[in-house]
Structure I
Amino acid sequence: MEVLIQPNADVGCALGARIIAKLVREKPDCVLGLATGRTPLQLYTELIRLHRNDGLDFSRVTTFNLDEYVGLPAAHDQSYRWFMRENLFRHINIDPQRTHVPDGTAADLHAECRDYEKRIRDAGGIDLQLLGLGRNGHIGFNEPTGSLRGRTWIKILSEQTLRDNSAVFGDFSRMPRHAISMGVGTIMDARRLLLLAFGPAKCRAVSAMVEGPLSAICPASMLQWHERATVVLDEASSAGLKYADHYRWVDSHKLDWQKHG
């Protein structure tokens, strides 16, 4: 696991955007796994800037989102399809037919989950999967004690996740209780993982993910097992790491080809 501790979230998001942009330039037809929520918003803003100012071309890129709430139509302003359209897709030159988000209103949710896995396979697999980190250590909507080998499926959201996400719905009672999400096994199939986690609220989960045991109690700890996982943190989220100085040392002594720019 590559741990990159940045001064703040803005710098961290800019770094994450550079990592994604480098892949898009090197492999114009790459397959990106995308995430929603507050954490990647600044990263998407930077990708839009790189598209507008530097000509970053998304015309051949294919995307797959991690998850979607069950029961929310694509036009709902809290659906993840809506989030991606408003915060990224409509601002860049990506082909809408190449953007994939699970359908939380599908008549047969089980068939939708199986089809989503097939679409990922048919696209050649995901080159880079962007991830956020829940306060309880979840990635996607894979909550504590869930399978570390699971595939895309219908997930029951934990009370912690519901409370963390309910503010945007205005009322806890209006928050969907279920979501379709890539499983941890699906996420781990990506050729590279890029996880962003910022702020003091993520400190405990970051410590469990990076330095704790590999455990279903912290699904994100599975990143320790991935051959190419990059974790971008800020000072606040990394405050609980025992080996923070080691991670800084490693980052400062990289060879030129290992640096992210």
Structure II
Amino acid sequence: MTARAYGMIEVATKESGALWITLKNPARKNAIGPAMVNELLWALEDAASDDSVRSIVLTGAGDAFCAGGDFAQMTSGASGNELPPKGDYADLLLAITRSPKPLVARVNGHAMGGGLGLVAACHFAVAARGAKLGTPEINVGLFPMMIMAVLARVVPQRRLLEMMLFGERLDADAAAAIGLVGKVVDADGLDAEVARITQQVASKSPITVKLGLEAFAAQADLALADALPMLRERLGAVLSTDDAREGLMAFLEKRSPRWTGK
């Protein structure tokens, strides 16, 4: 990974090739503004090109995941960032949904508004029991416009409208019931569950995971008649890899496959 001068996030590599990205603005409950968005875009780009990174864990410092948008920074227009500009919050949601490396949202505390958008955009989401997740924007005269796009991919339409129009704050179990998170665990079991996911990812073929996630993102906005021919071509690309041949041979020989990532 390229070493960069981050101020709003912290990046660290842990076991199973998991790159942990921690939102680091605990005094403001990790509220997200232009500077944090820009740093996240740089970190995700670096991770995508690093073969040693098998998965990415997104979490927050302190007792919150992300309280939502940092309105003070957004209205002031200040970036407070030494890195060249790479994009805005919409670009960040696209980068997460299109990431060739699986992203795990480790929801250690409250995830509101823009923070909830990050959770919904990730491939996996594990929440600590006691965390609150919600869309309170309407209570201050705003509406969760951009996060609506990613929330609509995981929450049933009518339930999503209730959330947004009522400004609801759900507990973790209620969030899991409507698909906002995949699993809820006690706070002391959060790291173990995240490790279980990252270990599972690390045990699979890197090239197959990459091609699979790219195909998953590509088909998301296509009609069925367009998606199926595209996916037929993507299947051919997977079958042409060394890892696909190794996997099939290992199955026939009743042994564990030895992945090369090619």
Checklist entry - A value of 18.5 was derived for Kirkwood radius over Cα pairs in Å; which structure in I, II was it taken from? => result I
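Have a look at I, II and say which one yields 26 for relative contact order in percent (Cα under 8 Å, 6 or more apart), as calculated. Show your work: numbers first, answer last.
Numbers: I: 26; II: 16.
It was calculated from structure I.
Supply the structure label, taken from I, II, corresponding to helix-only ellipticity at 222 nm (-39500 (n - 2.57) for each DSSP H run of 4 or more, over all residues; to 500) with the calculated value -13000. Please list the in-between numbers first.
Numbers: I: -9500; II: -13000.
Answer for the origin of the read-out: II.
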Next on the checklist: Out of I, II, which has the highest value for FRET efficiency 1/(1 + (r/R0)^6) of positions 63 and 223 (r between Cβ atoms, R0 = 30 Å, to 0.05)?
Outcome noted: I
Item to check | Origin of the derived value 0.90 (FRET efficiency 1/(1 + (r/R0)^6) of positions 95 and 143 (r between Cβ atoms, R0 = 35 Å, to 0.05); candidates I, II) | outcome: II
Next on the checklist: Using FRET efficiency 1/(1 + (r/R0)^6) of positions 55 and 191 (r between Cβ atoms, R0 = 30 Å, to 0.05) for the comparison, can you identify which of I, II gives the largest number?
Outcome noted: II
Next on the checklist: Between I, II, which one scores greatest on mean count of other Cβ atoms within 10 Å over residues 31-38?
Outcome noted: II
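Taken together, the values in this text are just the output of simple stated rules run on the coordinates, not laboratory data. Computed from a predicted model, the values in this text were never measured in an experiment. Cβ atoms are built from the backbone, for glycine too; each structure is taken alone.
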